[in-house]
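Chemist: Structures follow.
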Structure P
Amino acid sequence: MALLNCNFFASSLGISTAMTVILPQPTGAAQIGMAGSKSNRKTFPVLYLLHGLSDDHTIWMRRTSIERYVAAMDLIVVMPAVDRSFYCDMQYGGKYWEFISEELPETVARFFPVGTKREETFAAGLSMGGYGALKLGLRLPERFAAVASLSGVTDIAARCRADDHAFRAIFGDSSPRDTADDLFYLSRRLVDEGWRAPQIFQCCGTEDFLYEDNRRFHDHLKNIGMDTVYREMPGNHNWGFWDDRIKDVLAWLPLPQN
């Protein structure tokens, strides 16, 4: 594997930003204690792996063994920085939805050998990043084959409070309920308009403060006829839980065959 820390200018944000990227090595050589790839691929599927509210683009590398987990998978992993934006175009801040949904994929495709077909494109994340991954899949079902949420913020409107300056910076004085930032609304619209839904993986620990929100969103998806994988197990909102669960996500991903 190759590990790159990439700094670049984002026009949609008007600032320089960063992403951490894991790349399969073209030689396919294995290091001691690491599995290796022997693929002859010219391009690779891509997983956009998203961080949570208090983190940045380095956190998955610092808190999990994600590089070791994907070593033999012929998969590019892109971990971008999005500040505390909830992957939204903020009322008082950057256009992070435009960045994550449009500019970042275009930049990644220019820099790295990623496949651009739907069946080669995936997203996953934890907490705020779980929300971001689900939003990518539900708003852009024609581009994402599968998305996964680990302890995700599934009911963004329920989490907004008028006295929370972080949410006011994102949404102003309006509620995101029944808008394109509301996962309940997006999933209903996707079904009503007849789009082919991405495969969805959702998990949460039973001791997590977001557990009830996750159960309610799973029930909602089931009620509107969306076929999803849902898992709950003992666990809290912490890296021990997410390090285990990201392995489940990687095993579940419907990667294209060589």
Structure Q
Amino acid sequence: MMSGRVKHLSPQLSLVLPCYNEEGLFRESVARIREVLENSRYPYEIIFVDDHSKDGTAKLIHSYCEKYPNMRAIYHTKNLGRGQTVADGLKASRGTVSGYIDIDCEVSPVYIPLMASLIFKKQADVVIGRRFYRTSPRAMVREVLSRGYQWLSNKLIGTGGMDTETGYKFFHRKKILPVLRSVQHKGWFWDTEIMVYALRNGLRIVEEPVLFLRRFDKVSSVNIIKDTVDYMIQLWALRGRFIRS
């Protein structure tokens, strides 16, 4: 279900914000994101996609969409997964450039204008943030797993060592929409699939370095053991599809 008023000036940049139980950080994060977008040169829209949150996230989204005419929302009636949440937002977007970031802002929104500009200037079709970690003992496990996954996914399905799992991606909307039809996974592995299929479809991909600052004031929706096992299963399944095709 969509809500929100339509801004008269058509957006050039669409930003999708996937949401699941974000009540505690919502106001602060949206304020930071809006500040960056308001100071950019691009007319923009924000599309919230709530994946059936169990807290007050949906109510907050509704109130913001009522207040700001360039904000819209999609509300899932059941939890569909991170990938489906992002995909639904991209399909609903209207900008020439459409992208998404994680609403927790572990990667700052300050990089958005630069990434969008590379696509507007026709220097890339896809721009993603390659995460560089400010290492701490508590963040070490996440960093090691991320680097290990980059190596393994390149060996198995030829990702070129990209940081495919970064939650900071921007696309030329008309070029990425056909690619979405090839993606099968609705959860976290969606990020790998969209990048692999973008690569195989000849889209020009640029990685920009971004600083990743791990937040410890929130509960992550990533289950390291369960999701790692699922990633391994999905990598082998995708490799099998490529071999058979």
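Each reported figure results from applying straightforward, stated rules to the coordinates on display, with no laboratory input. All values derive from a computational prediction rather than experimental measurement.
Chemist: Matching task: -8000 is the computed value of helix-only ellipticity at 222 nm (-39500 (n - 2.57) for each DSSP H run of 4 or more, over all residues; to 500). Pick the structure from P, Q.
Modeler: P
Chemist: Using relative contact order in percent (Cα under 8 Å, 6 or more apart) as the calculated read-out, with 17 as its value, let me know the right label among P, Q.
Modeler: Considering all the candidates, the number was obtained from P.
Chemist: Right, another one. Quick check on the output: 77 is volume of the Cα convex hull per residue in Å³, for residues 181-236 alone, derived from one of P, Q. Which one produced it?
Modeler: P
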